[in-house]
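Chemist: Listed below are the structures to be examined.
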Structure 1
Amino acid sequence: MSASPSPQIGLTTTQAPFIEEARGRHQLFIRQPYELYSAENQEAWRNLYARILPRWRKYAHPKFLEGVDNLALNPHNVPYLDDINKFLEPLSGFKAKAVSGYIPAFLFFDSLRRREFPTTITIRDASKLDYLPEPDVFHDVAGHVPMHTDRRFSDVLVRFGEVAQAAAERSSDGPDEHERLRRLESNIKALARFFWFTVEFGLMRGPHNDLRVYGSGLLSSFGEIEHSIESPDVQRHPFLLEWVINQHFEIHHFQPLLFIVDGFDHLYAQVDQLAVWLAAGKLDNVAPGEPHASEADLKSFLDAKFHAHA
């Protein structure tokens with residue numbers, strides 16, 4: 001009898017057979033097969049962490065740095081999500097949940113409402129630390145999750161998930177299917193822009209009124225975290241909801257425009273205002289341009305099941 005083949009080692013972004021097999025089974029939520037991380041994968045994490053740590057200390061919001069300490073992030077090895085969750089859940093009720101890759105928009109936002117963060121488990125190629133074709137475990141765990149330890153910030157994510165649920169509920173209102181789809185696409189665009197300019201690429205006033213980074217896209221980028229604060233090429237403006245929801249963005253270069261919130265209470269107030277504007281129809285006709293809602297994103301909202309207390 002021949003021995004069964006051993007699993008292929010490696011969880012490198014776009015090169016992981018384990019992930020391809022999960023996607024082939026249409027399996028979104030998966031386990032973290034820690035035994036598959038290669039020596040090169042661990043080296044990538046170690047190098048990413050070591051080079052960005054001084055920039056976190058210089059530019060990151062103090063609550064992020066507290067989160068790094070509270071999670072006891074290992075600078076030498078890719079973290080076990082189970083270990084992360086042992087520290088995270090008692091602080092904010094959130095937990096990191098492994099996924100096989102892209103999650104349709106409503107499922108992603110609704111996970112936040114339930115205090116679950118869809119977390120990528122692959123890691124970028126060790127020889128291409130600055131090239132990121134899609135999110136990886138460093139972006140998700142080192143960029144996002146430390147902020148989730150803060151109760152006020154985690155409440156913002158939950159509230160945002162509630163707004164997404166309200167958008168899904170509105171998608172069934174009205175007799176004209178074409179108009180419902182057009183309105184839903186505009187709503188998704190507004191939600192995505194809000195998320196981008198806050199959770200992903202947000203700046204916040206620090207304790208001494210200095211600018212600090214709290215957005216995960218900046219916190220996980222060695223080059224852009226410094227660029228976001230220091231570069232004269234970046235426009236930095238006070239957060240204006242009407243501007244944010246109508247401002248397109250592109251993902252493949254450093255961001256030329258960033259928005260500043262005054263603090264976590266200010267950020268929560270903005271997501272509350274987003275809910276009010278959604279209900280009033282003020283997100284139904286936002287400016288065209290990126291991002292475009294994919295068919296999968298639209299379907300995820302149209303197919304949503306509503307369990308407000310799930």
Structure 2
Amino acid sequence: MKLRIQFLQLALLFLLSSILTVPARAKDLNYGWSGPGSWTTLPFQVAGERGLFEKEGLRVRLIAFRGTNLMLAAILAGEIDFGSFLPFFVGASARGLPVKIVGSVTKSSGYALVGRPEIANAQALKGKRIGINSFGSSADFAAYMAIRGSGLDPNRDVTFVPVGGGTAERIAAVASGSVDATVLTSPQEYHAERQGFKVLVPMHELVKLARVPVTGAAVTHRKIDKEPDEIVRVVRALRNAVLMLKDQPEFGVAQFEKNMRLDRATAKEFYGMFREQYNPELSLPDSTMEELLSVGTFRAKDTEKARVNLPSVRDWSFAEKARR
């Protein structure tokens with residue numbers, strides 16, 4: 001009898017240890033993003049390819065969206081769990097919609113203004129048409145600031161044309177002649193130059209005029225209330241990806257070369273420009289938040305602009321926990 005009890009105890013211990021060592025099934029999440037090809041979206045690719053989401057017990061599906069309105073509708077409907085277009089979500093939150101941003105993987109954006117080859121410079125765009133994706137977007141803001149920075153009046157001297165879609169669609173619009181210039185997320189101007197287009201305002205100049213981080217993590221109020229730990233795990237995975245890109249130069253250059261289709265020398269050049277713009281802190285200073293808010297209001301009349309309480313549009317508590 002005593003031996004039988006000991007045998008049952010050992011069997012029970014073995015069963016319990018087996019149960020405890022079975023890995024929990026990773027949770028499936030949908031993350032809306034703009035797609036590959038930009039230095040600002042590399043952290044998402046690295047987190048996916050290097051298994052950083054899986055280490056947090058998550059299986060993240062990156063879903064590319066061509067329009068910010070579609071991404072907002074999807075997150076509000078619960079079809080995606082996270083969204084990446086920070087300026088648009090900040091603007092939506094400022095309008096009273098139940099979303100907040102909880103992390104930014106970069107400190108700034110990196111747009112460049114490119115035009116048709118016969119256009120000498122940005123000043124020569126007077127009377128011309130500028131392609132943007134949609135009014136009130138970060139690309140619209142960057143184009144507006146580029147024109148203003150060139151000494152032209154963006155409200156009188158040029159016409160902004162919503163093209164829709166992304167970089168490919170805007171470049172096609174310039175190539176067809178339906179618009180004369182457009183803004184691209186760097187380093188796409190490198191490929192545009194190789195196709196014969198001219199860089200009218202390079203990234204290192206435009207970033208001084210429109211310092212707007214464009215990619216990170218935005219969630220609904222419901223997810224903040226119901227699944228805060230999940231948010232911490234997602235932003236921690238993104239932070240680890242940012243650290244890999246920032247702290248491992250050889251790895252970072254290789255990622256630029258592979259994912260943005262750059263030759264080695266150009267990859268090193270662009271990596272050198274953007275390395276310090278990656279944001280392992282994940283949070284942003286209030287001055288940058290004010291600029292993000294201006295993306296959604298820069299075209300509004302002063303009477304339509306309302307002072308927004310910053311805590312109502314962002315929550316850095318998850319970034320703080322991810323840094324521990």
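All of the numbers you see were taken from the coordinates with simple rules; none came from a lab. Because the structure is a prediction, the values reported are computed rather than measured. Cβ atoms are built from the backbone, for glycine too; each structure is taken alone.
Chemist: Give the label, chosen from 1, 2, of the structure having the highest value of Cα Rg over 2.2 N^0.38 Å.
Modeler: Structure 2 gives the largest value of Cα Rg over 2.2 N^0.38 Å among 1, 2.
Chemist: Comparing structures 1, 2 by mean projected area of the Cα convex hull in nm², for residues 42-193 alone, which one has the largest value?
Modeler: Max of mean projected area of the Cα convex hull in nm², for residues 42-193 alone: 2.
Chemist: With FRET efficiency 1/(1 + (r/R0)^6) of positions 186 and 258 (r between Cβ atoms, R0 = 25 Å, to 0.05) as the yardstick, tell me which of 1, 2 scores highest.
Modeler: Biggest value here belongs to 2.
Chemist: As an exercise: relative contact order in percent (Cα under 8 Å, 6 or more apart), calculated from one structure in 1, 2, equals 26. Which structure is it?
Modeler: 2
Chemist: A further question follows. Of the structures labelled 1, 2, which one yields 17.0 when mean count of other Cβ atoms within 10 Å over residues 58-65 is computed from its coordinates?
Modeler: 2
Chemist: The value 3.6 for distance in nm of label points 7 Å out along Cα→Cβ at positions 26 and 250 was derived from one model only; which of 1, 2 is it?
Modeler: Considering all the candidates, the number was obtained from 1.
Chemist: Also, quick follow-up: A value of 0.95 was computed for FRET efficiency 1/(1 + (r/R0)^6) of positions 106 and 218 (r between Cβ atoms, R0 = 25 Å, to 0.05); which of 1, 2 is the source structure?
Modeler: Going label by label, the one that fits is 2.
Chemist: Computing distance in nm of label points 7 Å out along Cα→Cβ at positions 114 and 202 for each of 1, 2, which one ends up highest?
Modeler: Looking at the calculated values, the largest one is 1.
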